[in-house]
Structure P
């Protein structure tokens, strides 16, 4: 862990419309040895407003990583992913797809839209926590994230 990581929390944007899954993610990240600030939005429109610092998100922190569900209201995760990866200011933010969909079509489309990885949410609580902690270990402890 670098000195900057020790001082500055990792900024995570979770785009998740299921309050239960959002809470499970929060619980899984609470035991982290790394300082993590979790921001949660419930749909794709809010996600893009957050990322572009619009409306109520003018002072939002630039996320180091986005955890993105695919099946969202108002603007689905595929559209959000396409907008992120098509925007010069946002495209370097790693996007981890965290969804219930196991459909090959969704997996292919996500990778074609430049998702950094695709993870299917397990139904079991303990497995869900392990998955989130694996994301944390890989993306926050091993990978060198791009600067803002």
Structure Q
């Protein structure tokens, strides 16, 4: 038969699992965001290479593309920072729950505040990633329009 102390341990461990699930979700978003950042950086490097060899007439178009991709990179970077903050908050929440239990529940709202901060950071990261997706589609549309008009003139 399980005693009341054993049940309290299970409740504490159970409460520590919620932040762990949020850590896993944050980790998945971080992988996605880092992949997106790598693609934007690769595209920027490609554009810079084209810019260096482009005639003066094409440089203005390439400079506009470079500006758009730099803005995209900034949004993804901000999302990554927010996701790392979120991850830290979730780890802190889990540790605060354990410390709170060992200290006789003297931390008050600290675990809850850390959890809320983690969720808010994740929300901010999601907003930055959403902005980056919108910019990616708009950038692609602009590049497609430029290429279609170039081919229309040349064909």
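FYI, it's all coordinate maths here, none of it is from the lab. All of these numbers come straight from a predicted model, not from anything done at the bench. Cβ atoms are built from the backbone, for glycine too; each structure is taken alone.
When percent of Cα pairs over 25 Å apart is computed for each of P, Q, the one that comes out at 50 is Q.
Suppose relative contact order in percent (Cα under 8 Å, 6 or more apart) works out to 23; of P, Q, which structure was it derived from? Going label by label, the one that fits is P.
Looking at structures P, Q, which one was helix-only ellipticity at 222 nm (-39500 (n - 2.57) for each DSSP H run of 4 or more, over all residues; to 500) calculated from, given that it came out as -10500? The partial results should precede the final answer.
On the way: P: -10500; Q: -34000.
The correct label is P.
Given structures P, Q, which gives the highest value for FRET efficiency 1/(1 + (r/R0)^6) of positions 34 and 58 (r between Cβ atoms, R0 = 25 Å, to 0.05)? Don't skip to the end; give the middle numbers.
Numbers: P: 0.40; Q: 0.20.
Structure P gives the largest value of FRET efficiency 1/(1 + (r/R0)^6) of positions 34 and 58 (r between Cβ atoms, R0 = 25 Å, to 0.05) among P, Q.
Using distance in nm of label points 7 Å out along Cα→Cβ at positions 18 and 90 as the calculated read-out, with 1.4 as its value, let me know the right label among P, Q. Source structure: Q.
Once distance in nm of label points 7 Å out along Cα→Cβ at positions 66 and 82 is computed for every structure in P, Q, the highest value turns out to be that of Q.
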